[in-house]
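Heads up, there are several structures right after this.
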Structure I
């Protein structure tokens, strides 16, 4: 997608979850466009911390012994600094807002994973609910001009209407993770209404690409095939996902960060929800086939029933995002999978 750079040198952005998969890409793109960025992440051990530290190293933060609540300057970007911090800390987060005087907040920090929430519910409430409330309070008290935050396609639950539309009912989540994301949308709506804070929620679909999370299908399948392990294919392969390449996602997010919808269109909306995805659904077995082709190796498959909290099909209707922000994801599955496999082979020296 072509993207017109704007003069952003005076805009200060807080990106939470900056050491995460999507947060890393968004931070890097913001920096290239001239924004002043502070990245925040608590570097928890939900998955390999070394991968998070490696992403930070790509952003110029080279100290592997990152201490809590200390600001680290980037060695690569003069407009970037990083702080390790918990989002639910009611003392340090407001102090950070006071010290840095942010214009925009992009909240990509969350306890992720649907299945993990079945066994470990507490971190989801701490990070996704308490942490988000703390963030909203900071936006309220420190004059934030726009809050962009991550929601999820999981809020659609067992929705049978495809493609999924933001006009569909989302009152029936089927996982705690989905419930926390739905709560974020409701909380943001309340703060927009009460305190006139422009908020934009983005319902992510299945994001993949280089530097991706090790708990996601793309990584799990590739890693298992390389190591001659059996991959788990749920719902006996009858799954479809709106697989979206990370570069398309990052560009879409940065377009939204640049301009709240109230300034983009001739209306007074300050609260908005968008789907952000690839605008098409891909069969899981076709996705696996692309991995096999790029690895030159066939997967050993264990065909299993659908898991609690999973849905059979996701597909994003992104008409609103196309209309308001000229969002056009254009990375094919063939191209995207190849880029991931090339990165994986290099990073893990296969």
Structure II
């Protein structure tokens, strides 16, 4: 298949590109390469895919030197005309939208970035799928849409009308807008509610990198809500396997759209996560206990029954195993953001 991946230089986008190429698909990657976090990490991921340019020109298509079937273009979802040209020339079978502004806490400081990328950019993408039909559009939603839901585990049928962050609100908006386009134009779309993804090459604004960097430097880690939080940590390989399997399950019916939780289904207390990381590093963490932060939630917990029933797969990588792989990468020369 000919597949477009937006956010291809991102954490999940990079691993999905690797997997699809290994399966023999043709992959076009697109990414803005913004500075929300260190661009060096994004360009290093692209280098793993054979695109070695630290500052590629906007709109110029680059071909991988080492990975047949992979090409990359630097572009924003908000670039309506550029995106239209990309779709017109690409003739994509499948589009996977992993681009957009990430991060719950950052949305408190930069709300406009979320509306521009996650809402306006997503509408641009849907319009392209309308004008240049694809077999299936899959897009990243988030467990954040469940807000402060106290019923666990979170099920796809649960109410999601009380988000507690702008980030969550934009992700829920994407789900609703996709539903409208499926209703009006029969664009088959699948929302992927990801739950706390971690692993090698992960984002530096997420707990594994933040905590590891601080622990190794002998600096305190910030522990919100005095550690009384739990997260459904999901290893990146399990995320990728789920997405690949869902590609073949194209929604049908009068309104061809669907939603899946993509998570491990085994939430862990934050303090247990920290102890697991300490064991992998062989070093204790110094902790700064802090109150709950605005926009955060006490727990995430995925009901993955629907994912398992449809794909015959459930994420299952044990946290200790996944953290071990993450630490091996973090300490290796492959990590471009490792602090000496």
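Derivation of every value follows stated rules applied to the coordinates shown; laboratory data play no part. On a predicted model such as this, the values are computed, not experimentally measured, just so you know. Cβ atoms are built from the backbone, for glycine too; each structure is taken alone.
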Legend entry - Structure with the greatest value (metric FRET efficiency 1/(1 + (r/R0)^6) of positions 137 and 233 (r between Cβ atoms, R0 = 41 Å, to 0.05), set I, II): II
Legend entry - Computed 0.25 for FRET efficiency 1/(1 + (r/R0)^6) of positions 177 and 201 (r between Cβ atoms, R0 = 25 Å, to 0.05) - originating structure among I, II: II
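Quick one: FRET efficiency 1/(1 + (r/R0)^6) of positions 289 and 305 (r between Cβ atoms, R0 = 35 Å, to 0.05) came out at 0.95 when computed from one of I, II, so which one is it?
Working: I: 0.95; II: 0.45.
The correct label is I.
FRET efficiency 1/(1 + (r/R0)^6) of positions 113 and 241 (r between Cβ atoms, R0 = 30 Å, to 0.05) was computed and gave 1.00; which structure, I, II, did it come from? Walk me through the numbers on the way to the answer.
Working: I: 1.00; II: 0.45.
Working through the options, I get structure I.
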Legend entry - Highest-scoring label, criterion being distance in nm of label points 7 Å out along Cα→Cβ at positions 65 and 105, among I, II: II
